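Engineer: Right after this note come the structures.
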Structure 1
Amino acid sequence: MNRALSSWYSPSLGIEMPVVTYGHYGFALLLIPTAAADFLEYERFQLIDALSPLIHAGKIKVFSINSMNNESWMNDTMLPEHKAIRHNQFNEYVFKEVIPFIKTHTSEDTPIYISGASFGALHSMNLFLKRPDLIQGVISMSGVYNLAEYTKGYFDEQVYYNSPEHYLPRLEDSWYLDKIRSSQHIHIYTGSGAYEDPEASRRFSGILHQKGIPHDLGIWGNDINHDWPTWRNMLPQILSTRF
């Protein structure tokens, strides 16, 4: 498997940010880490190995980046308003730096889909909903879509606008809604076992349904836990059967 490491000084974040790329051809799959993890998390936990048949076949080219949760919502030494600022800087980093990088290493016409598990599921959904002109679809696994679950009681306008469960019901802008509705790949999957929250996925699916947004909801069984074996099984299956 072709594996390439890249990095650059991010103007959006003010630090060096690494990216790892797997594969040669196929549509682009951008992975957002869980919780406070880094760009190599999906490799360490063998999810890249699980995707390797699709990578070798030229179906997907995978890009994985660092999270910034340690410098935002998971940093207990920061003021909450500063956490929100850092979160928005991460969004800008993805839109203004990572997406152009992916296009440079694929093509202008190559579809870009975004995916993440746990906290990465919320970020992935939020990034897709904010820029459906840049990102063509999303696979969110084992997520909740209410950012307030991570903010320890803090809530302001910036939390609202990064919390899909809050802002999507009130979204009426046809430019956004038309692009979101045109996506053929909005996939929300979860297990029902230990530490999973299937009701969060059902609740968000209900919001999408109310907004007339086609999507794919998958609720797996009580033996499917919030852990890496689930995501190593789930993501390849979604990519193989839904794309």
Structure 2
Amino acid sequence: MPVYQLPEELIFPPPEEAESNGLLAVGGDLSIKRLLLAYRMGIFPWYTDDDTILWWSPDPRLILELSGLKVSKSLKRTIRRGVYTVTMDKVFGQVIQKCATAKRNQDPGTWLVTDMITAYTRLHMAGFAHSVEVWKGEQLAGGLYGVAMGRSFFGESMFSEKRDTSKVALVYLVSALKGWGFDFIDCQITTAHLLNLGAMEIPRSEFLKRLQRTAELEALRGRWSLPENLELLI
């Protein structure tokens, strides 16, 4: 079956029509309206400089239940020692740039091409994309960013320049989301790293049903900050 070519009209085919590898459609643009529609339907963009825009909806889908995060003893000790400080939405632009240049095992390139960085920065300015920053003194040492729709969070990328800093960011994010009544974090594509942190695969059909339910809940749009009395899940 040929991959669906998106028209100028703001539309996507049903996610169930994706190929076995999850590829659903090509083309379109990265406007705020199209990106929000995509996330609402369980679809996300992922491509490199050599490609046109590619849209994906894999089956199974990897998610992290907010009660399922696995925190190692060493990570708990690091957090309790107060080695790092954590903020939200303080330097989104720096976080996404560092995610784009972070070295990945067996992957010399990046999917965070210039147009993607621009698009997610616009989403951040519109109050839909958010970052978590981990600081070692004045140095931005790690972090992550993603998109919030309703009460679902779509994790996009993370980076570490100091030991465990991306994991610290995740612990704080999960703790905050749980306190705010979010349902889950969409991790999109399965990796051993995310599985070790407690993520699990579920059928796309189940993911889409849960996404539809959470999309109906009140969204937390705008700039985020960590709750003053945040209860860390450690």
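Computed from the coordinates by the stated procedures, all read-outs in this text should not be read as laboratory data. Just so it is clear, the structure is predicted and the values come from calculations on it, not from any experiment.
Engineer: One of 1, 2 was used to calculate P(r) over Cα pairs in 5 Å bins from 0, in percent, for residues 4-59 alone, giving 4, 23, 34, 27, 11, 1; which?
Structural biologist: Working: 1: 4, 16, 24, 25, 17, 9, 4, 0; 2: 4, 23, 34, 27, 11, 1.
Derived from the structure labelled 2.
Engineer: Comparing relative contact order in percent (Cα under 8 Å, 6 or more apart) across 1, 2, which structure shows the greatest value? Spell out each step's value before the answer.
Structural biologist: Details: 1: 16; 2: 24.
Largest value of relative contact order in percent (Cα under 8 Å, 6 or more apart): 2.
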